[in-house]
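Each structure below is given as structure tokens.
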Structure 1
Amino acid sequence: MIRLYALETGSCEGCAMEIAALNGSTIPLEGSGFQLVEGPEEADWLLVTGAVTRSSASDLVEAWQAMPAGKSMVAVGACALDGGPFQADYATLGGLEKISRVYRTIPGCPPSPRDIFQALVALADEGFS
């Protein structure tokens with residue numbers, strides 16, 4: 001079971017809503033080896049959405065540090081990767097690629113729950129950890 005913790009770091013929240021939709025949709029998230037968890041200390045993979053605002057950067061660091069060894073980070077959506085339409089905004093840091101190693105990405109603005117699920121399965125199948 002791969003445990004997922006989603007963290008919204010500042011955007012329109014479209015990607016965060018699509019991740020939340022995974023739990024209540026027809027997509028067999030838990031039946032496919034994934035589980036959304038309530039805290040980063042329980043998670044294997046950190047799913048980051050949003051352009052990383054200056055005020056949320058510390059939340060991102062805290063979540064990452066709270067995760068157990070063997071952790072991985074996935075940028076979900078355009079904003080999480082490079083800031084999307086918010087990359088030149090004074091309030092953002094311009095996405096994960098500006099501040100951290102981006103392990104994997106799930107493109108889209110926002111990616112649908114099905115797209116997110118298919119990307120998660122593909123990452124798990126290729127041994128991403």
Structure 2
Amino acid sequence: MNAKLSAAELEVMRHVWAAGEPVTCEALRASLAGEREWKTTTVLTFLSRLADKGMLTVTKRGRANLYAPAVTRGQYEGSETAQFLEEMHGGNVKRMVASLCEAGRLAPGELEELQAWLEEQRGGGRG
């Protein structure tokens with residue numbers, strides 16, 4: 001997956017993912033209303049771009065289009081994370097974590113949480 005999303009496109013996708021079912025433009029616009037006061041044409045432009053990027057499927061129902069995710073949130077996040085890791089840290093997870101530690105970006109306890117999670121993953125792979 002090579003769809004690079006803008007911040008606004010990602011915001012739209014988060015609302016589509018959260019809906020849990022195909023949405024109309026108007027339903028999406030209503031969902032976004034607390035954060036953005038976009039006009040219908042603006043939302044339609046984003047939906048069209050996302051469909052062109054392969055992030056959404058579009059199905060006609062009567063006079064309305066229904067928009068559904070073509071990619072899960074987990075798939076997109078995994079792809080973006082892998083790309084970021086490769087671009088910024090040469091694919092080296094240890095270097096990424098070291099960078100976060102050295103920059104003071106890990107809150108107290110997060111390193112221990114990460115270590116516990118890693119140990120859980122290692123244990124889950126046995127047997």
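Starting from the value 1.3: which structure in 1, 2 was distance in nm of label points 7 Å out along Cα→Cβ at positions 39 and 71 calculated from?
On the way: 1: 1.3; 2: 2.9.
The read-out comes from structure 1.
Given 3.2 as the derived value for distance in nm of label points 7 Å out along Cα→Cβ at positions 31 and 79, which of the supplied structures 1, 2 does it correspond to? Before the final figure, lay out each step's value.
Numbers: 1: 3.2; 2: 1.9.
It must be structure 1, since only it matches.
For structures 1, 2, calculate distance in nm of label points 7 Å out along Cα→Cβ at positions 55 and 87 and state which one comes out highest.
Numbers: 1: 2.5; 2: 1.4.
If we compare distance in nm of label points 7 Å out along Cα→Cβ at positions 55 and 87 over 1, 2, the biggest value is for 1.
With mean count of other Cβ atoms within 10 Å over residues 47-54 derived from the coordinates and found to be 24.9, which of 1, 2 does the value describe? Each step should come with its number before you reach the end.
Details: 1: 24.9; 2: 16.4.
For mean count of other Cβ atoms within 10 Å over residues 47-54, the value 24.9 is produced by structure 1.
Taking -19000 as the value of helix-only ellipticity at 222 nm (-39500 (n - 2.57) for each DSSP H run of 4 or more, over all residues; to 500) derived from one of the structures shown (1, 2), identify that structure.
This value belongs to structure 2.
Who wins on Kirkwood radius over Cα pairs in Å among 1, 2, i.e. which is largest?
Largest one: structure 2.
In terms of FRET efficiency 1/(1 + (r/R0)^6) of positions 15 and 119 (r between Cβ atoms, R0 = 41 Å, to 0.05), which of structures 1, 2 is highest? The partial results should precede the final answer.
Working: 1: 1.00; 2: 0.70.
Largest calculated value belongs to 1.
For which of the structures 1, 2 does the calculation of relative contact order in percent (Cα under 8 Å, 6 or more apart) return 20? Walk me through the numbers on the way to the answer.
Working: 1: 28; 2: 20.
Computed on structure 2.
Where a number appears in this text, it was derived from the coordinates with a stated rule and is not lab data. As the structure is a computational prediction, the values presented were derived from the model and not from experiment. Cβ atoms are built from the backbone, for glycine too; each structure is taken alone.
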